[in-house]
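See the structures that follow.
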Structure I
Amino acid sequence: MRSISKISVVALIFFFFLAGCQTRLFSEEKPDKPNGIERLERQIEGVIHGVEGNVGVAVKHLESGEEFSLNGDMYFPMASVFKIPVLVEVMARVNEGSLSLEDEVNLQQSDQHMGSGMLSDLDAPGITLSIRNLINLMMKISDNSAADVLLARVGAENVNARLRKYGIEKITVNRSCQHLIMDFLGLDPNEYRGFSSDQIYKDYRKIREVNPEIVEEAQKKFSTILKDQSTPGDMNRLLELIFLRKILNEKSCDAIIGVMLECQTGGGRIKADLPRGTKVAHKTGTLGGTVNDSGIIFLPDGLGHVAITVFTKDMEMDTGDVEEIIAQISRFVYDYFYFTSKSNT
């Protein structure tokens, strides 16, 4: 057998030394691939990268408890998402017997408020609706007049007290839809008590034409007012408590989820890019630079349910573009939990 020279041995050792150095060098330069929920978080960070404005996301798989958040403790204006905690208080009153779903309310012209919905387009007096139908209008088509009638019935302070009882500290309901919109437009609600929506809008258009800086300043400051705000994390927690029937009673929680499944607004948000037929119980909210959606995605094949809240504020883009961001986030969330969750069936 031919012997190996000393020079060959030295050369061989030097070769393996260089190979080892290169291996370490490349392994140090190449970042580790994200695993599990970290991969989802990076995908969502990619969606909102470079966006002018603030985006907050909270996500939780309600069966496994796997969760993450991005700006989950940042406060955002809720806009119409505040109608979820209002509904919780209404249902609590129904459970306690101080309110009935069949109680009827006669709407007056002063009850017809600004913003979304259909009640402000009808002729009052002459409109009589049950509490049940006011809930349907508030949650299905986000009717502001219906929401304000219900809020007046239960009281904002009671909504907040109920939330604190449930351990929800970072959701606060303060104003009616009418008051909230007027603050956004730079109008003093006290000066317009008893005015119709048409009269208020007429004054607003006049002010915007003569003193546009008043309106601009009000809208710029709107998101900094810590009223009617929530963190994504606490709104998601409220959804979790409702879905897991840890508050109220089973019948009431089922009713809340049921009416949220029939939400007709925000088709371009959480639901937009999900597979056709995916059930989502949700509530949207929109006001100026705030475009929100909060709800529960029903995964197919017994893979469970995902609570998801996406809040935004001070967004410097069209509503449709913000909706697309929410839709992309929702699809990444859906795909992650669909392919990683275990079936319960």
Structure II
Amino acid sequence: MPASEPIRPLLVAPYGEMGGSEMVMMRVLRALDDEFQVQALLLSGGAFAGMLEAEGIPVQVEELPGKGGLLRFPGALLRARRRFRGTGISLIHANGTKAVLFAIPLSRLLGVPLLWMKHDHFWDGFVSKLLARFCARLVCVSEAMAAQFSPQVRARTAVAYPGVHIGEATDVRQTEPLITCVGRLDPFKGFHDVIRATRILRDRGVDARLRVARPVDRIHTGHAAELAQLVVDLDLSGVAEVGWADDLDEVYRRARVVAMGSRPEVPGKPSEGAPTVLMEAMAHARPVVAPREAGMAEVMGPVGTLVDELTPEGLADALEPYLTDLDLAARTGAEGRERAVERFSMERTVQTLQTVYCEMAGRH
């Protein structure tokens, strides 16, 4: 491809609503250099489609929700071939596992190389290893996730952490003793355990408060109401809040400590890949508490507290020191921010993906 020609990635994404992987891609797309002209194909409609269009990115939507959508792949593939053949697509970027199932035959139909960005541990093992064989390149969000693949696959695998913007950090010493959780209101995120941990801390005499911030999950739509009822049942109505937040930066600025309580959806599999929440909290110079899993340990390194006993009591024990010792919270938060600046900046993530795009398009 001549150097003057733009590189035209086609993003294939499984969901039209906003989740963790969609937020990562939105940030990446906004930061790409002008030489990259992206088009998008979404396998369901929603807010993500609108955000892409607002950025000037052409979007085609195929309504293929749920497992039943797999049965409609053939017709959607033919429509996508007609839509994108002859448009100069340089490569396909499949954002997630359902996306790569659709993108493998589409890359053959269009005659372009395929990149699979793997954000989570769903279908780890045999299925993921099989799918990776059909991809020219693989991008994983952690070294722990990439470790499952053979040396041959690892040779064409890059690690790109979900990048975060590194803004100014405020002084954690000026915060109230507020525990903050951020994520989809999904039962497997463990918010109920953090709510119970807050009750335990208050029973110990710690003036613990709690903010759970994020949208209702697209599958577990009733879990938000369950969490709200738990707050009432535990007599935390005046000190715990669950629901949407327009400004996540403000949520992090108010936090004394940021907690995760995620549990695996599939027994024996990790619950998280490389949580953006931890990176965002560290960038804001806030201490973090999370379950001891390979991906989360890789993100946190020596910073914060990894919880071995993932119970309300275990979470309470991990959270209490940061709520009661301002110097510890400030020192741990500062160390986390240094790690975020060094490893998790959006600029570093974008540079990694741009390099992979250029290699796949024949640019050196």
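Matching task: 18.1 is the computed value of mean count of other Cβ atoms within 10 Å over residues 173-180. Pick the structure from I, II. Answer for the origin of the read-out: II. Work out which structure the value 21.6 belongs to, where mean count of other Cβ atoms within 10 Å over residues 157-164 was derived from one of I, II. Matching structure: II.
When percent of Cα pairs over 15 Å apart, for residues 205-284 alone is calculated for each of structures I, II, structure I gives the greatest result. Computing helix-only ellipticity at 222 nm (-39500 (n - 2.57) for each DSSP H run of 4 or more, over all residues; to 500) across structures I, II gives -14500 for structure I. Each of the structures I, II was assessed by distance in nm of label points 7 Å out along Cα→Cβ at positions 37 and 213; the largest value belongs to I. From I, II, which structure was mean count of other Cβ atoms within 10 Å over residues 229-236 = 14.5 calculated on? Traced to structure II.
Calculated for structures I, II, mean count of other Cβ atoms within 10 Å over residues 101-108 is largest in II. Looking at relative contact order in percent (Cα under 8 Å, 6 or more apart) for structures I, II, the greatest value goes to I. When log10 I(q)/I(0) by the Debye sum over Cα atoms at q = 0.07, 0.09, 0.10 Å⁻¹ is calculated, the result is -0.36, -0.53, -0.63; to which of the structures I, II does this value belong? Here the read-out was taken from I.
Here, each number is a calculation from the coordinates, and none is a lab measurement. Bear in mind that the values here come from a model prediction, so they are computed numbers and not experimental data. Cβ atoms are built from the backbone, for glycine too; each structure is taken alone.
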